[in-house]
Each structure stands twice: as structure tokens, then as C-alpha cells.
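The structures come next, written out as C-alpha cells.
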Structure I
């Protein structure tokens, strides 16, 4: 299992750095269901298989359109953050004679899924098989080996339990996972503070739910100073 995860990380790094220089990925997030200049998608690096530039453009267009509220009314569902769109719907904003072929290829590679729209039943999303299937972005942000590459020149983002173990640190000519010791330092703990008695995943869960020690110290000092100045 450990060997499999190691190989996955090596493959991810190889794919990433075959498309980008190391300095160009500083501060970048890795997720498919969001966009923006600071985000890298799995299709940008061919993580699930090489695709054409036209397919990349198609995925970028679908990424934006799948959140457009007009499609919910047309489909006949309550608006959701990301809805599957049919071939005919996609053809209205992406014109290509090879559209169906490209979409099917992206499904076979795992970049897209071909699925039923979902309806809300209570707080759950349930597939509505009475409606026509459509194409949707497959992978969420926690599905990749790394969710964000830290930048040595920027403030570290908030560390949360869900993905703190998937933060990458740029080193030399590559990237590697953040260590528990580095996480402790980012939170302001002294170097003699240890979590070595815990399993790594347990330590990261604690880190993701802790607070930044210097911040708490500064706030506490300010409160104490104000209290002393105003008592009596």
C-alpha cells in the first residue's frame, strides 16, 4: 500500500514537471472542479492520459458551463454546484464536428463521467434516472496525490484536517509531501514539541484542527494588557 502511494506521488510529480517549471507551480492548487489562474487541472498535465488541445479547451468550457444556473431549469432539477450536460447542451457553447468522439474519449480516460442528473432528497444528491444522462467533471479536489504546492515566497494557506497531508513542498528539482515537523513549525510550535507518538495520519488530523500558537499568544497578551489597563 505504501509502495503504491509512493509510485502515485512519483508519477504525479513526473507528469506535473513535464508540463511546468518548478517555480511556475509555486502556490498552485490541484483540483478539477474549480478554475482560476492559481489552479492546475489533471488534464493540464495529462495525469489520466494525454489529450488534444481541443479536448483541453472543451474541458475548460464545460468546467464553467456546468455551474450555469440556466441548465438547471432546462434539465428540470434544482440548481447544484456542477451539473451533467447533454451532448446537445454542450454543442450550444462548443462547436466541433468531433464533439461526441472527444467526449467519449474523455469519459474512457476518466476526465469526465457520463451520468444522470441528481435531485435533492433531504440533504442528499440522488441520481434521477428519469432524466437524460450528461457529461460531468469527474474528480474532486481530494482525489489527487497533492492538493496544493506551497510557495516559499508567500504566506502559507490555512492548514485544515481534510488536506494537510496532501500539501506539497517544492525542493531542489521536485516536490515532496509536507512533514509533520514542518506542519508543527508552520503553526508556531517549538522544535522540541513532538507528535511522534502518533501515527502520521493522526498527527496530521491534529494539526489540521489546531491553532497557530503565536497568534493565540499575541491575542492573549493583548487581552491581558487591556484587562490590566481597565480594571478598577
Structure II
């Protein structure tokens, strides 16, 4: 934008129209820290929508929020959904912390967006995952606070927290919880990729072979054919060799 063309947008005007948090997050997200920023009203509106989604998510989870989740969650039985929530929570803590420390602020915002998307997908039925969602919401608020402090403080207060997020302790990543428990394995027939499957890390070769052979996409190339051998590379590949 240029003064000579009369299309300059001042920070005060942007704050008045979109809010300070939306402007700050847009400027962080639109380009790397050292790069020039190309102004976009559409981009600003997208950031407003993102913040609105955070508020809607917070409003939904506040209904089942457990303030003492830190004391309860180590002893609670967690199902697969709860474990997945905890895994992506601690992965996001790790990724956001790393990006903030290295001034990778555009990707820091991207991690927040990805995190919200994943939480929204999982949390449709919150029964049984209340503690994991309580940890996730509190973590999301703290992680967003450097970029959107006003919004973070508003949600923080609605959770019954005292003070402001600036004085709160930054979340700590638990590396064990952040570990992926599944890996994507390629399935080949005579060296050609026919399918990919997600299996548990550490799954034995026999189990991997059984899962690969049961794939409907693979059966197209193996039914009515002699299987000469199956080559398994743990955690990476299953290659089925058929005659002919």
C-alpha cells in the first residue's frame, strides 16, 4: 500500500476495525519475522474468524472444564481419544516453544491453528475425555497469550483463573506424552506401492504382515496369486512378492 495512492491502512484503523489481537496475530502469521508484510483485508478477516473459533471452542469446553485436572489426570484411566489429545497437546507445546524461541513466529501461529483444528475434530463428544480437554484448553490459552494476550486473558478469567496469562507459568512439554504411538507403513506388491497403513509403533512383523495382507487395496493384486514371500521392514515397509 502507498500513501500516494491513498490506500494506507494505519495500525489504529486496523485495531478499531479488527481488534489488537487479530492485527498482532495476522502480522506474525502472514510472513516470517524478518520479511515485509503484504496487507490483506481477507487475511485479517481470516484471523478474526480464527480467534472467534477459539472463543467458541473455549465456551464449549468450559462446560466440562476441570480446574484440578493437573492433580487428577496422572491417575485417570485414559482411552485412545484422551491419549491422542494429550499427545497433540504436548507436541504443540514443544513446537510452539521452539518456534517462539527461534523467532519462527509465522509457524508458531500455524501450530496454534493446527492444534485448534485437531481439538475441534476430537471434542465433538467430550464424555470420557474431560480431563484431557481441560488440559488442552488451558494449554491453548497460554500458548496463544504471546500473540493474543487480551483474548487469552479473557478466556483465562472465564476459567476462574486469577491474574493474567503474562504471569502464568508457560506449559512444559512431556517428551514421553509427545511421542507418536503410530507410524505410517507403505505396502508394496512386487515393489509397487499399493496402500499405506497406520500401525502401532513396535508392532511385530507377523502382525504387520497380517494387516498388510488384509488390505482391500492389496487384495486386488494378491487374490488368486501365489505369495512367494513377504518382506517386512519394521515401522517402514511391507513388500509382498507374488508369482507372475
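Here, each number is a calculation from the coordinates, and none is a lab measurement. All figures in this text were calculated on a predicted structure; none of them were measured in a lab. Cβ atoms are built from the backbone, for glycine too; each structure is taken alone.
Could you figure out which one of I, II the value -0.33, -0.62, -1.14 for log10 I(q)/I(0) by the Debye sum over Cα atoms at q = 0.07, 0.10, 0.16 Å⁻¹ was computed from?
Numbers: I: -0.33, -0.62, -1.14; II: -0.36, -0.65, -1.09.
That value comes from structure I.
3.9 is what came out when distance in nm of label points 7 Å out along Cα→Cβ at positions 101 and 173 was calculated for one structure; which of I, II is it? So the calculation was done on I.
Taking -16500 as the value of helix-only ellipticity at 222 nm (-39500 (n - 2.57) for each DSSP H run of 4 or more, over all residues; to 500) derived from one of the structures shown (I, II), identify that structure. That value comes from structure II. A value of 13.6 was computed for mean count of other Cβ atoms within 10 Å over residues 77-84; which of I, II is the source structure? Working through the options, I get structure II.
A value of 3.5 was computed for distance in nm of label points 7 Å out along Cα→Cβ at positions 53 and 117; which of I, II is the source structure? Intermediate values should be presented prior to the final figure.
On the way: I: 3.5; II: 0.7.
Structure of origin is I.
Structures I, II were compared on distance in nm of label points 7 Å out along Cα→Cβ at positions 133 and 157, and the highest value belongs to I.
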